[in-house]
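Right after this note come the structures.
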Structure P
Amino acid sequence: MTLDRSGRALSLAALLSLTPGIVPGGARAADSSEPLVPLPPVLVTAPGPLPQSVPREWVPGALDLLDRREIGAGRSTFLPNLLERLPGVTLQNEQGTPFQPTLTLRGFTASPVTGLPQGVSVFLDGVRLNEPTVEQINFDLIPLEDVERIEMIRGPSVLFGRNTLGGAINIVTRRGEATREIVSEAEAGSFGRQHYRLSGGGVAKPLDYYVSLTQTQEDGYRDFAASRLSRAFGKLGLRAGDFNGTVSYQYSNDRIMQAGSLPQRELIHDRTANFTPGDFFAPVLHLAAFNGRYALSEALTLEANAFVRALAAEQFNVNALTENSRLFTDTRSMGGRIQLSHDSTVRGHENVLIVGVEYTRHDVTTRTFGENATARILEADLADVQHAPAVYVQDGLVVLRDFAGPRSRVVLTAAGRWDLLRHQIDDRRGGDSGGVFTFQRVNPRAGINVNLNERTGAYFSYGEGFRAPAFLELTCAGPGAVCPGLQAGVAPDPPLKAVTARTYEAGAYARPMDWLETTVSLYRTDVRDDIFSVSPTGTTGVFFQNIARTRRQGAEAGLRARASTALDLRLNYAYSEATFQDPVQLATPVPPGVESVSPGRSFALVPRHRVNAGLTYRPWPWLALSLDARYVSSQLLRGDEANRQAPLPAYWVLDAGVTVKWRGLDAFLKVNNLLDNRYETFGTFAPNAREAGAPVERFLTPAPPINVLAGLHYTF
């Protein structure tokens with residue numbers, strides 16, 4: 001971590017896509033007075049593998065940082081639940097398991113569910129975690145307990161690249177520290193929850209090391225919903241002269257039972273029921289990554305990243321109308337990135353230039369079987385080789401200094417990125433699902449920061465984003481290529497178009513007092529050729545189609561205050577609008593099977609209003625009491641893009657916790673859904689096979705009732 005001249009950390013979140021990776025020397029000055037009750041420092045890091053720190057006034061966009069203190073004891077152990085504390089982040093739970101929620105941000109999703117309009121990229125130590133099958137995210141495979149910090153960067157990003165339409169989530173894992181430690185953890189709670197973990201780390205100069213073993217299991221709050229997650233993680237670092245690098249390895253082996261949604265009439269009588277018992281997801285992951293940085297000179301820095309990733313996953317779906325389906329997916333990925341950063345002056349003005357190149361190759365195979373009581377029949381056997389090269393450049397320049405005081409400045413940033421994605425799909429059964437599909441685009445980005453001082457500033461930015469159609473989208477791309485379950489169908493002719501997005505954003509931040517920080521941002525994203533999955537009436541399959549024009553727009557505001565060393569408050573509000581901008585005909589499970597969507601109609605499962613608040617009170621240094629509340633407004637059900645059906649009702653939830661620290665011991669107790677509210681976070685329409693004629697009904701996923709989690713963490 002880089003320190004400013006007063007010794008305070010400057011580190012922030014990833015540079016939105018415009019921020020330089022190195023700070024000119026003149027940009028590091030800070031107020032020499034030390035606040036009596038300071039808020040945690042706002043940190044910004046460039047999205048390189050081993051980024052350097054930069055000041056907030058170089059970031060033309062909205063971003064959030066969560067450090068290890070906010071990921072510690074008593075917090076959520078899964079990434080989406082933790083991010084739900086931030087402005088505008090909403091969770092839905094289609095799968096009926098806490099380990100596989102869908103995250104919605106600015107009308108885009110990051111989800112393990114195939115078929116959603118994915119538009120958020122997730123990175124772990126420089127490795128993109130979006131799966132090459134359909135850009136989905138398997139949140140259960142992210143080692144949150146081993147994370148040092150999480151950076152959420154909103155809007156499209158040149159440095160993060162493809163699929164970054166609504167934002168990017170950059171995750172950096174821990175490494176060994178100077179103080180050697182061994183930590184043992186044990187947690188238990190409602191629904192048979194058990195969590196055990198052993199970790200340790202330290203330094204043996206010039207090396208540092210960190211290792212952990214984690215086991216989580218629970219019976220689930222629904223019937224037939226028991227799950228198990230097992231993980232091992234290790235990281236070895238080297239600091240030698242001008243070189244700083246790490247090598248990490250992760251192994252995960254999970255088995256997650258998926259309770260899914262329930263017909264509304266059944267949910268009223270039994271919220272714990274399981275309509276299709278037996279659904280499960282079982283992934284096995286190996287991930288090895290290298291990250292390194294070498295200072296070639298005082299002005300020039302070389303960064304590099306390389307990785308190898310192997311994922312084997314089995315998905316089994318019970319089908320009450322037709323035969324069951326079982327999908328086996330094997331993914332082998334490898335790639336890397338090289339980036340040069342040059343810090344200089346141009347006619348006396350600080351300037352930072354970043355140039356990078358990256359390449360990733362994915363080899364994906366999928367086999368889909370239909371199953372009944374007596375036989376398993378191979379229905380699809382496909383392979384896809386993907387090549388994804390990219391080149392990017394960005395330049396940041398301080399064009400004006402000291403115009404409103406000794407620390408005022410205007411910073412201009414410009415960037416551009418070329419991405420290409422080439423699919424080579426092979427139908428290994430000799431069918432007509434194969435083909436070669438190539439998508440490429442140059443995406444520009446530009447921004448300006450106007451800073452009156454280091455505490456107050458405003459920004460404006462314009463950026464474009466790009467998402468190429470994914471493997472399974474290309475092979476399920478029309479009414480003639482409906483995919484039962486999750487299998488691939490017939491390659492389309494012509495193929496799907498790539499999604500493009502243009503985002504305009506303006507915002508401001510202020511720290512009027514040492515203990516108070518406020519932020520506000522306004523955005524509009526115009527999207528062309530959005531990819532939607534649709535389900536025809538009477539089928540259990542889906543196909544994908546382009547939607548000509550859609551729009552996401554809204555506002556986000558946040559406040560963080562620390563009135564004393566004992567009291568910490570946060571309050572966030574977000575308004576989100578996701579709408580269709582052209583008339584479109586969509587297939588839907590709701591009879592008669594086709595819906596006419598008018599311009600201005602809203603997307604399903606995107607709430608207009610979201611509020612979250614948190615209060616932490618520390619009457620003594622060893623005791624912390626917390627309350628967290630969130631409100632989510634009503635949401636339309638999936639399949640009701642015409643906006644004609646009753647929505648999911650609005651809901652609000654209150655959580656409470658207590659943490660006690662004594663020497664090396666941390667003990668916590670957390671009560672979720674303290675008031676035992678009954679609410680649903682997901683809804684759709686589907687045929688009810690248990691009723692005569694299999695009528696199409698509302699299917700909803702119930703949220704968990706009041707539940708308790710307690711744990712002990714001891715550091716040796």
Structure Q
Amino acid sequence: MALHRVESGRCQCGNSECQAQYKHPRMRNWQYTPHWSDEQLETMEKYGQLEQGFGVLVDDHIIIDIDPRNGGNAAYKKLCADTGIDFKAVSGFVVATGGGGWHIYFKRPSGMALLAHLHDYPGLDFKSSGFVVGAGSLHKSGMTYEAEHGHPEDIGAPPDALLVLLQKQHAHRVESGGAVVDLSDGDIEEMVSCIDADSEYDQWIKIGMAIHHATNGSGLAIWDNWSKTSKKYPDESTLERHWHSFGKSANPVTAATLFHHAREGGYKEPVTFDYQLEKAPDYPAGLVEEMLAAPFDARRPPSLVGEIADWINSQAINLRENLAVGAALYTVGSLAASKYTDVSHGQTPNLYVTCIAGSGSGKEHIIRCMKKMFGKCEMGGRVHTTIKSEQEMVRNLLSDPQCYYRLDEFGEFLAKVDHPMAPSYLQGIRRALLSGYSNSGSAYELSGDVRRETERELVKTISRLQKKVDENDDQTGKAKEQLEKHLHTLNNLDKGIAGFFLSMIGFTAPNKFIESMTYDAITGGFIGRCMFFRERDNNPKPKLNFTPDYDLPMGLWMALGSVSSGGGDIHTEEKARLALDECVIHFWEMAATGEKDSVEPVWRRAIELTMKVSLILAIPSGVRTFEHVCWAFNLVRKDTEDRVNLSVASIASADKERSGEVLMRKILSKIAKDHGASIGVLKSQCGVKYSKKDVEEAVKILAEAGEIVAKKTDNAKGPKTEKWYLAK
């Protein structure tokens with residue numbers, strides 16, 4: 001991770017009294033720094049972010065930090081004498097710090113809770129969390145951190161003697177709210193004692209999964225003893241069977257769930273947070289800025305959604321990573337349906353998703369993966385692939401109030417249905433989709449003609465079923481069951497179809513999509529409720545000698561089955577709740593700035609989308625975390641920016657004074673952080689009305705504003721080509 005520069009003795013973080021000069025991360029939530037690619041690191045270096053120094057995360061290392069100013073040299077000699085080991089000699093990588101000390105690197109065993117300080121060795125820090133300054137960085141003394149011997153690739157396991165000294169007895173290292181927490185078995189026992197063991201089955205299972213995850217599989221006795229306090233206790237063999245399945249889950253329930261339910265039951269944790277610089281803060285205003293500064297990759301969502309996207313990508317001949325994320329969000333939200341309750345915000349997980357990619361570039365693969373997942377969960381019968389009329393949609397809801405739509409050639413469908421001058425039967429579909437998005441989980445209200453037709457059909461069905469029952473032609477009892485269901489529906493038709501759930505995903509080619517993106521469609525139609533997942537590369541490089549098997553891994557299958565068969569309350573952590581509150585204000589302010597172009601509805605809908613996406617991410621664990629809100633906020637904000645660009649370009653295209661703005665917005669809609677285009681390609685994509693000089697001038701202005709950056713990319717047919725990418 002990059003560190004703030006220091007100029008004229010002052011840290012450039014903006015705080016004139018900064019006490020962390022040369023050690024101050026640029027990112028506020030640097031704990032979530034991803035593994036940067038070589039290309040990303042080259043970009044950071046090119047723009048001077050690594051010029052003075054960088055930090056190395058210590059989450060999977062143990063680093064002996066020797067500070068000679070506080071007696072570290074003498075303490076290190078004592079440590080070597082007491083253990084009989086020269087740790088510098090046995091380490092694969094040692095860095096001499098600019099202050100006369102050393103960083104001695106070792107790998108940290110996974111899950112092991114370790115002490116950061118030992119009383120007998122003052123001046124030594126044993127870092128297994130936080131970060132250290134990397135080799136080659138500047139020190140405030142004017143010296144640099146230099147590799148004394150070895151290489152990061154040579155870092156190996158620590159001597160056993162060091163682990164014996166540092167290991168916290170009977171403790172487990174977990175994360176909670178972004179902080180590293182060490183829990184003993186006693187801590188976990190105290191936590192579950194605050195939770196009612198007679199709770200719903202789904203919560204009982206989640207508590208077991210959380211204990212399994214927190215104890216790395218060693219806490220069966222804790223779960224068993226707690227479960228025995230319930231009147232519903234099954235038997236030890238049942239618990240053991242569940243317990244051994246937990247470790248196979250593709251998306252484990254973590255300690256965050258344990259903390260949440262324990263706190264609800266009155267638990268007060270007596271734990272300390274083993275931080276140095278990353279001391280857990282209070283949560284003041286400014287969470288939006290923290291989320292904007294967070295490392296974000298739209299193709300790498302957290303939670304079960306990320307696991308699904310990874311599996312879809314693993315089966316792909318042509319990678320369609322953005323479409324995989326859209327399909328994963330839609331799948332989890334649909335399988336969850338109305339069975340989960342968003343306690344804090346009352347949101348539902350139904351999404352309308354639009355997937356845009358070139359013809360023949362891999363959309364069919366995404367659809368096949370979705371069929372596999374819905375089929376495995378025995379939900380394939382709820383998926384419909386056409387919408388002919390509102391009446392047909394109502395019939396589907398009467399048959400099963402959970403309806404999932406998967407539509408191909410979605411661009412043509414949009415052009416017909418969401419057109420402001422669409423005929424009445426198509427306008428009925430539009431009304432149904434708008435109502436389905438806003439009212440899922442409640443009741444679908446029927447309009448006059450649709451209601452009368454529905455009544456006629458129900459009466460016919462009831463008569464047929466009644467005759468079957470009266471003539472004793474119902475050996476299985478299904479006819480009687482359906483009869484009672486339809487009678488109840490008919491008697492309550494004035495209240496609508498209760499408990500319905502409607503979700504939709506559509507696939508379209510870019511040309512059909514662009515044709516449908518009028519101002520009215522984006523701001524007023526149901527397409528304004530959709531999330532867009534777009535592949536800008538219409539010619540992805542295929543994998544060679546690869547045949548997908550579409551075999552769903554057992555852990556992923558179990559996780560999907562748990563979502564589709566489960567249910568219950570979804571709670572929100574305090575920091576996540578505050579972040580959502582700030583998201584509401586942020587998007588409200590963006591809507592205010594968009595009033596001059598009448599795009600405020602687009603920004604306002606971003607509030608609901610952020611809540612929906614973060615809810616879907618939270619469903620597998622039962623707790624919405626700050627990580628869920630952070631990723632959802634960045635995804636929705638970028639998606640909304642794209643739609644605003646399309647909308648403003650549409651309404652401003654006739655205004656000659658805004659022709660430059662229209663061109664710049666078109667350019668921004670053609671590229672992404674991971675997909676660039678040359679000047680020539682941008683000219684072609686923006687249309688014949690723009691000259692190469694126009695495009696060059698627009699690119700220059702956008703680059704000076706920091707909106708886009710240039711990168712040199714390899715060209716198989718010649719020299720490197722300069723392409724332009726979104727900067728953020």
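Supply the structure label, taken from P, Q, corresponding to mean count of other Cβ atoms within 10 Å over residues 136-143 with the calculated value 14.8. Answer by label: Q.
Who wins on percent of Cα pairs over 43 Å apart among P, Q, i.e. which is largest?
Structure Q gives the largest value of percent of Cα pairs over 43 Å apart among P, Q.
For which of the structures P, Q does the calculation of helix-only ellipticity at 222 nm (-39500 (n - 2.57) for each DSSP H run of 4 or more, over all residues; to 500) return -500? Only structure P yields this read-out. Comparison across structures P, Q (criterion: distance in nm of label points 7 Å out along Cα→Cβ at positions 368 and 568) gives the highest value for P.
Suppose P(r) over Cα pairs in 20 Å bins from 0, in percent, for residues 144-527 alone works out to 20, 45, 30, 5, 0; of P, Q, which structure was it derived from? The structure behind it is Q.
Computing distance in nm of label points 7 Å out along Cα→Cβ at positions 216 and 672 for each of P, Q, which one ends up highest? Of structures P, Q, the maximum of distance in nm of label points 7 Å out along Cα→Cβ at positions 216 and 672 occurs in Q.
Can you spot which of P, Q the value 1.04 was calculated from, given it is Rg/Rh (Cα atoms, Kirkwood Rh), for residues 408-639 alone? Answer for the origin of the read-out: Q.
Every number here is computed from the coordinates shown, using simple stated rules; none is lab data. Remember, predicted model here, so these are calculated numbers, not experimental data. Cβ atoms are built from the backbone, for glycine too; each structure is taken alone.
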